[in-house]
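Each structure below is given as structure tokens.
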Structure P
Amino acid sequence: MVRYREIRPPVRLRSFINSFWILEHDGEDDAPQRVVPDGQAELILNWGEPFQAFQDGRWEGQPRCFLAGQIDGPLLLRPAGPAKMLGIGFRPHGAACVFREPMHELSGCFTPLEDLSQSLSRSLSNAMESPDPIAAVEAALLSAQGSSRGVDLLMAQAVRRIIFEKGATDLASLARELGLSIRQLERRFLAVVGLPPKLFCRIQRFNNVFHVLGQHLEQPSRNWVDTAVACGYYDQAHLIRDCKSLSGSTPATLLAADADLARHFYQRYGVSRAGAR
């Protein structure tokens, strides 16, 4: 059984953090769970047994406290026992406000927090033992953000524009409006967000499928052609190809899955996507 809840961060953190979430798993069902790209890095802090991830043909345990970098394809996870974790979902440009490493160097990786910042690792380890861990984690992140390089305002603007337009963004026009060449935009975006801007646009368009379908979770007969057009795809076949590329499966198969973690993910995009703006 999975128990999941989200916590909206305080105003002072919202420039770089999208949400906090707590997930608990009783560990009885170890069936693999599929996670798909969402365009944001996450900091994961475990109280219980860390999950295992399927990488390079084998299952490996995740670190206890780590940064989960951007992914550009499906990720399979499974519990290794009773789990309880706190997740900090950064805004797409938000992890770069805390960590000094170029974000594309951390993409596709589960990097132990102590390898990125020993001081933040100590602060968050202490926060996890606090009577009010959320407040303690908030204070630690605010301190880390205050001592970092801060927000790249142009890339934050680029991210907001792409999300607002649900991925249907002309990147050449965006670069001109920001006073950058397209190569400058691509280079800075990759370093700050961890993904090329074109791929980030694809992911936002793909995420919007769950936003549209999330409004119709009780209507399994939802017309896929209408969904494809509403989300900016040329046709249903275009949507299916993109879905297979990013998730390894078809939209119908994803929504039909009974896996708890998968269901939480899809519902999350159905009901809370507006919070990313």
Structure Q
Amino acid sequence: MSYKNFFIKLYKIVSKFYVFLFGRKNVQFLNDIIFSLSLDAKGFKNYGDFSETGEKSFIRLIKDEINLSLDIGANVGKYTQLLLSETNTKVIAFEPMPESYEELKKIKLEFDTRLDIYNIALGNENKTQKIFYGDEKSEKASLMKNLEKLSFIGDININTKNVNVKKLDDLEDLFSNKKIDFIKIDTEGYEYEVLSGAKKLIYNHKPKFIQIEFNWHQLLKNQTLYNLSSLIDFSEVFRILPHGNKLILIDPSRPENNIYHLSNYVFIRKDISNNFK
């Protein structure tokens, strides 16, 4: 018997015993605790300091691979600063909220030649659109409405203002014929629209790395990690883990990888993906 078959058989035995003990209503709270802890360790519910989310380790892992990076949904520039301080990449940052954009201006004073900033949102159409927000610098500001169902937002996003939305495909001139190596997208539920509006650019540049945030927003929009991955079919999909210097390769068609808790996925171009397994 092979090791694989042995462990499959052992798992089935352990599973039956576990289900016999814990498949009862009065002990489900224990399963909830174990499940929640497992999600934490597997990179779900993964937010906060970049040292704890694993994002700083990820950027250090790819620092020699990136020369031009896009930060889409830059907010006040924490991720932009991470890129500028940990690598030598040039960064082009996009942020629609005026107050957050003012914070990006301060970062540009320090990294003038390596940072370009634009006070626009990105999506799949060129138009003026309402953005919903609470605090003027809130990282939860979103082009999605009706987010009160999300417990971490609730009734926070009660304010609105009009912002300019552009397709990334129509901004090719910003890149001065340079290849884009890395794209980070954190747009509070608008990730699919950003990618849809960048199909031509993504096909032409084939970035080495595209990082997206996958969260509860996508559930409300009937989106999956699987259909997001279909827009970047030249890449393999990895999840950023909270600790360590490795990414974990995942299959976006598997249900256990379409969990709607905040997680960070990296699409790595197939010709270099073996270096990160």
Structure R
Amino acid sequence: MKKYYIIARNTWDEVFTYRASFVMWRVRNIIQLLSIYFLWSVVLPPGKTLLGYSQSLMLTYILGTSLLDSIVLSSRTYIVGEEINNGNLMNFLLRPINYFAYWFAKDAGDKLMNICFSAVELTLIFLVLRPPFFLQTNIFYIFFFICSVILSLFNYFFLNFLLGLIGFWSPEVWAPRFIFITVLGFFAGSLFPLDILPNAVYNIMKFLPFFYLLYFPLKVYLGQLSFLEITSGLLISSFWAFGIYFLVNIIWKKGLKSYTAYGR
């Protein structure tokens, strides 16, 4: 376990090597969050509701997506495809290290760093803007919120890893990932709650893994789901986590059979 702890810790050093890039990335996140925040503040003034959302619930959802984004949607596995293409994968195959655990440790370090900075940014926003915020106190909802976030972590990790495995058969690994990131914000509910969409679209999205990355955990936190909806959602999210995991293992083994590397 010590070696994986060192890997997670070294992730911080890697990120802070390019400080200007890191600062601009955090600034971009703050600008994006504030843009969505002020948009919904205007659309939903105090005392008004929209499709079951008061200003307090909607702004809690928007601010919650920022924190969950740093926990769930931060990942270092976008480098997997590059490692395969440039031959660096051989360095890991020859060492006594689990490749999946290696990237999960890097993800853990990256997520911890993002959580720290997101917490500071959100604290400043609360101190300056003092937004109305819904604080969940029901232990039942808090417990299932934590369970749903854990499942979201695994779902996103395996989805990202799966995209990286394209590198076994194609040098073009960034185009699929760019498309994935582009559509993810919409399908995961990072811009708005998905239940404001038409019922036909919403009912289809409930069976996609993206639905359970941000939207579902936040709906659990807000206490807007019944016990049956929570349990069925956790079961579907678990199904996707195990399903994508087994798919990643199958493709990983097939990719290794055809993998060749030169000059490393």
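All of the numbers you see were taken from the coordinates with simple rules; none came from a lab. The shown structure was predicted, so the numbers you read here are calculated from the model rather than taken from an experiment. Cβ atoms are built from the backbone, for glycine too; each structure is taken alone.
As an exercise: distance in nm of label points 7 Å out along Cα→Cβ at positions 133 and 157, calculated from one structure in P, Q, R, equals 1.3. Which structure is it?
Q
Figure out for me which of the structures P, Q, R the number -9500 belongs to, where helix-only ellipticity at 222 nm (-39500 (n - 2.57) for each DSSP H run of 4 or more, over all residues; to 500) was derived from the coordinates.
Q
So if we calculate distance in nm of label points 7 Å out along Cα→Cβ at positions 53 and 205 for every structure here (P, Q, R), which label has the highest result?
Between P, Q, R, the highest calculated value is found for P.
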